[in-house]
Structure I
Amino acid sequence: MSETDLIDAVLDRHRRDGTRLMQILREIQEQLGWLSPATLTAIAGAIAWPRAKVEGTADFYSFFYTRPMGRFRVLWSDNITDRMLGSSDLMSAMCKKLWLEPGRVSEDGLVSVDTTSCTGMCDQGPALLVNSRAVTRMTQARVGEMVSLIRSETPVAEWPAEWFAIEDNIRRKDILLDHGLVPGQALAAALERGPQGMLAEIKSARLRGRGGAGFSTGQKWEACRSAAGHGADPARYVVCNADEGEPGTFKDRVLLNSYSSLVFEGMSIAGLVVGAKKGLLYLRGEYRYLLEPLQAALEARRRANLLGSNILGTAFEFDIEIHLGAGAYICGEESALIESLEGKPGRPRIRPPFPVTRGYLDQPTTVNNVETLAAACLIATHGSDWYAAHGTEKSTGSKILSVSGDCERPGIYEYPYGTTVRQVLEDCGASDYQAVQISGPSGICLAEAEFDRRIAFEDIPTAGAFMVFDETRDMFEVARNFAHFFAHESCGFCTPCRVGTTLVRNLMDKIARKHGSPYDIDELFKLHRLLQGASHCGLGNSACNPVFDTLNKFRPAYEHRLMSLNYEPAFDLDAALSQARQMTGRDDAGAHFPDEAEA
């Protein structure tokens, strides 16, 4: 098939619809290797969009390539837990064997090697992506074998199958992971209750968003149900946010891999309640390997009369399609995710209006996290009283944690809300610990004196990440890694975030080189206050959280790097902490990015 015919086939499959641009770009790139200027021009003409708009989308996402890349594209996960497992040395060894500089393409166009943000494999790193396929548990021996396969131009599909094995690593189950439901059971119970009755159960169960925000799911669904559609073809939509890009988080990967039927059933229940006929699952680009299994799971549900029309013999109609992202952490924010679903760069919208009134295609839309939707099935089956009996008064049910870092048993742990941090550390086999980063870089860093605090919305809310650091770890380097992450992932929409995250990264690098001074510490505090007060969305608001927490709790890690140890802050630290708490409304002084994802 010629290149023109291939492009036309993809465009026809997607009805030459510009709102499906992300999928069009991905499928064409998978066939051609990159998106050439001629390809972008052809796509723009076919969907009747300005070429600049098409190129703007292609340039925004890390996994779209508008210049030639290697036929083997290797991207090493640069999350702190991968680095702790030796990813930097492994990547350097690979580049040395390939006679290649990181970030470059070999002269013959065979291979390119670079880093990427967290790939969601923190429990089995060091990890990398090669031509969008995840490889876990990298070693020096495996690096050598991989280099040989690349040099011999062996197709990735013929590489050893065990390299691509991805484990669930479920260590502890509770009510969700040990649910015991069969496909259709929860949906049948919801249909029996009816939309209003099911909504009443969700509200009575006090189910809150599991993406980190803790917003009432019942209130969100009710607002979407009550909102009027717009235009000549009014509709409502259910969107599942499976773009878990927060470093250290991988619980949704496991839910989608082994509990996909439960997630899809939760989406169907949401569709019943809000009056939607269509659902969209936004899958992060790093989980490309899950696309075909998820599509097969959807087809199985259609054959079982659990999706489509006349579901379970009723008048209820609902179907689901999957959209794949392309490497943009900001798309975890719900309005940025909707922009991406519509084929545009994933930049957060100005709100109001909120998605529940004007979301996908300007129609009422509810956006919920994978875990939130799965939990709705428990409420549909067992009722609100049973569900609310688990957890705490303000945090009902259970929470799945993605545990990684310095522990004997990294993996997935599910607990009732109210469990202490110390209990999790004991269960995962952590010892000689000094710190825990909860909810990823945008969350909170806890020192040992705080380990009796509880995982709950009224104490420590979390999207799920739980990274353990023992006494051998340098907490400054942890914060510096996170600073680089935020600078890389800023969408660039607003000046405070675009410039501020770059300044924070540069200051942390300056201090790392031991060129920093007390003045630079003061500048970091000032940037923290500026970013929290002036950023457009939660990414900028939370970008300085790791620096703020480690400066407050592990200050010697900074001070021994300064040119002068006679450091007195230019302003009162306690006053700064108090101001930050007032600005964020949180005792831990953090502005959590996933709050934006479900608020």
Structure II
Amino acid sequence: MNKTLPQKSEKLDLVRHSTAHIMAAAVVNLFPGTKVAIGPSIDNGFYYDFQLPRAITPTDLPEIEREMRKILNSNTDFVRREVSREEALDLFKIQPFKLELINELPEGEVISIYQSGEFMDLCRGPHVENTKDINAQSFKLMKTAGAYWRGDEKRPMLTRIYGTAWEKPNDLKAYLTMLEEAEKRDHRKIARELNLLHIDEENPGQIFWHPDGWLIYRLIKNYVREKIEADGYVEVNTPFVMPQSFWEKSGHWDKYRENMFITESEKRIFALKPMNCPGHIEIFKQGLKSYRDLPFRMAEFGTCTRNEPSGSLHGIMRVRGFVQDDGHIFCTEEQIPSEVTKFCELLKDMYRDFGFDSDSILVKFSTRPEKRVGDDASWDRAEEALRVACEMAKLSYEVVPGEGAFYGPKLEFTLIDALGRQWQCGTIQVDYNLTRKERLNAEYTGEDNARHMPVMLHRAVLGSLERFLGILIEHYAGALPPWLSPRQVVVIPVASAFEEYAQKVAASLVKRGVRAKADCDNDRMNAKIRKYQGLKVPYQLVVGQKEEEGNSVAVRFRDGRQETMLLEAFQEYLAEKLFSRSAEL
């Protein structure tokens, strides 16, 4: 499938924002008494939140779409007008959610409204100039959902209507086709079909790994371990439960507490760790380090737990318990560019082995957020060091203001999958704060024999191993590369007379480290072939009299190809594919 969806443009953002406005107008027309809330554009579309006089269901969406098309065909201008606070309060006096937003606006801030036809909305804009600038065949309402006003469960529950909008009908068609394919590739569905794992309803966000799923998980983990050891990391392990005082020093208690699971023992408060960095600093602090020890690269398959809202959980893509391929590099300020460059080389190498080339990787540079620790001077230095590192690594990147971690700026590496969807996976963050004396107090002895604070680089290549496996399952539609497949080869005899040869072929492959077995059950040959096609086994070897006499195998490739090969030739062929970690059969 073509993995290129229409590129997002400035005009497309205007179209989506304006279509949300049109949808709100249609809902108000159809459901008198509706209270409108907010309606932004989002990735691939838009939504609007309403308090409605009656519940609506997906069956109401076609009627709303028809009303929207009627409005669009009216060729009405979007008219912007600036108003005073008093006028705004009067205009929206029967709209409580708008009144709340108006009352929270700072004194002196410009208040603007947009009107098209009878409908008026409190909005900064901008919008398209006229309803004719929105193609009436290029949008679709997708679903309804519940949403608390301003995300607060103590506030009213509203009805959220999601839609998608594009510049051209063919763009909409391509997007809907992608969604159909995505539904077929849903990792939850494929994981059930392949018997990889399950998640119990009474224990949301926690995974029960079945044998084949755990085998794939271990293959990924062992691969990461092999790569980081070769790249100069030492592997460690830190406690899963740590006291409140520890998290207060790190700043997590103040900035991240709502996402932490809290427990108590002997009248002391503890938290299950949501991340691994404070523990790594504690290890670094054991025994005074010298500048000669830097850079010091530390890695952990860190088991973390985060108190995610149950409504946000999604298969193994977003869970409460997960493992990160986490790592921290303690270095001097001068070593930042070379260490970031080295990390980028490692990341690209690993992504390549999983089937993602450089064209499938996007890089975002996230700068200081509003909620952060540290002074502006340290943030200036951290952001400048990261910019220099990007130049050294020859990275093209998009700047994302305000999206950095609370302790430092970061690079985020996003993978583009087979359907053109984007998944943020790897990251490296420059931290001048957590190692400070007033925080976790890490230091080393410099060449001048004085004590210095190291810079800490937080990094991960895959991120959550669980989520990354979910991405791989959907990217490959369950047909994982041979080196990751739990069953690589199945040997199928055409009749019971050839079972001994089938066992011999399988044993010869097992000796070479291949995950192979002979299926000598009583099922018919064609039933076995269908079974292993469904299980997405890369290679099925069918053997009968001709194969036994010629010491060969009839290879049925997962992609449908068939070829007869000498057994030795197949062994060499497979060894090359597995050694190179090729995604191709």
Structure III
Amino acid sequence: MKKYSSKRSIQILAHLLKQYGISDIVVSPGSRNAPLAIHFGETDGLNTYSIVDERSAAFVAAGMSLQSRKPTAITCTSGSAAANYYPAITEAFYSNIPLLVLTADRPTDYIDIFDGQTIRQKNLFQQHSYGDFELLEDSKPEADDYNFGTIKTAIELCIQKQGPVHINIPLEEPLYELVSELPMFPEVEKNIPQKKFELSATLTAEWNTAKRILILVGTRLPSPELEAQLAQLVKNHSAVVLCEVNSNLHNEKFFPHIDRYIFNFEDEDFKTYAPDLLITVGQNVVSKKIKQFLRKAAPKAHWHIDEHWQPDTYHHLSQKIEVRPEVFFAKLLNVAKLEPQPYYNLWDVLRDKTDAKHAAYTKSVGFSDYYLFHRLSQKIPTNYSVHFSNSSAIRYAQLFEYQNKNIYCNRGTSGIDGSTSTAMGFAMKNTEPTLLVTGDISFFYDVNGLWNQYIPPFTRIIIFNNGEGNIFRIIPGPSNANENVLDELITTKHSHHAEDIAKHFGFSYVQVSDDVTLDRVLENFFSAGPKPKILEVMTQESQNAEILKAYFRSLGGKNAPVGADN
């Protein structure tokens, strides 16, 4: 016989989760949230997953939502457990990943009286959530109606904003009182507003009179509809579309390697390639160089198209278009003049020149981080969803052409802290294989991302282990430090490897340290097997930073290091 929590607030919560189709709940074990864990675990239609480390658990949930495109709920006990959610909540906030954050708490009159495991949890995430709510204890006479309305509002906000929303749940003892029958709760009338959009005559005129139209696409979930729309806009060379590997756009007339084309731009180039109409789509752009270029280019008009965020990234924003890009471009294609423009040819000539130099340099590069990413672009099966960790990994990825239709990176806050956990959460919901490509520091930092019993056997991880945070030998500035300080406190030089970690968490493991072995191993690495696999590529003996710097010099510019923050 099933046994449910006797807490009315939790009964109402479970009912409303099911009403709104939220079925996945990541539970981190504890006593104060035990009533939630018990109730959710016994409720038909709710899927519970146990992830012990709250910091990892929240990133796992974010990965699950990335794959399902639905909210995932997370629940933890009171105290510092809730604070450990914060890194993933900031990522979800800036990446618009829907997380419903359910923190169990002591009763409200226990706060700040030094009761065990008690902190100020109310409004804990208010700077980085779309709503912070607190339920009433069951003993309050108005609790049922208040909690029903509050939970409904919170869930609808999470769905509407596609971001994190927090519900703090004070729970009185006893915590483990159970019942075998549940009350009947009413069906809910859903009230999630949909934005309407009409294309103005002003925007139409700006498009039709512009001669140099540049469309820059940042981080985006895969969208075949958007890809087809942008393909129509460039078909006759009416506009230039710049995108990145995590824009998830593929077309031979798009320009997908921004830094390859513009890395060595000088002042005269800023003028030559400047747009008069800049249209930006989506969210964070990896390339720091494109930000510098567009800020100096000072376009006459800049439209930003996104249903959630309207940042003035390039300091010339003139139109905030708060709608899904697919809706906007559907309207635009009905009225836009799609005439060939010399501006496209200008970029096309640049592409031909730099692509030839890229190919020539790549042929000359031996075993290194650069070599690995080149070979991965040729070897990763197209049915794999690929997650790149932050720092060096996502930047190397930008230099090559990946044919995979689903590419992800935690660019909301650009941190390394949850790359593994996010990828593993995505893999849990993915019916096709998932690959994480990660640097050593990112991997070791988030090693608890593997403390997860739900990782499917067709999951793959590739670690490029250069023995340090090599990005700090690439970006300008850190090399000015004393070498001992640079090694110990900035690059954090180390001699660790992942073999024992792989064994501990039940992964197959193989290590390579030369190009011949790498090429041989890659042939078998992606084949099916009974366990998930880790391939560790040891590149400590390679001059990785110098190889990358020489690459950008080979494109024809000055001896400049890569511009990056993280």
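Read-outs: derived from the displayed coordinates by stated rules, not from any lab. In this text the structure is predicted, and so the values were computed from the model without any measurement. Cβ atoms are built from the backbone, for glycine too; each structure is taken alone.
Which one of I, II, III has Kirkwood radius over Cα pairs in Å, as calculated from the coordinates, equal to 25.3? Value 25.3 for Kirkwood radius over Cα pairs in Å corresponds to III out of I, II, III. The maximum of FRET efficiency 1/(1 + (r/R0)^6) of positions 274 and 498 (r between Cβ atoms, R0 = 41 Å, to 0.05) over structures I, II, III, that is, the highest value, falls on I. Look at mean projected area of the Cα convex hull in nm², for residues 354-529 alone for each of I, II, III: the largest one is in II.
Among candidates I, II, III, the computation of Cα Rg over 2.2 N^0.38 Å, for residues 58-225 alone that gave 1.46 used structure I.
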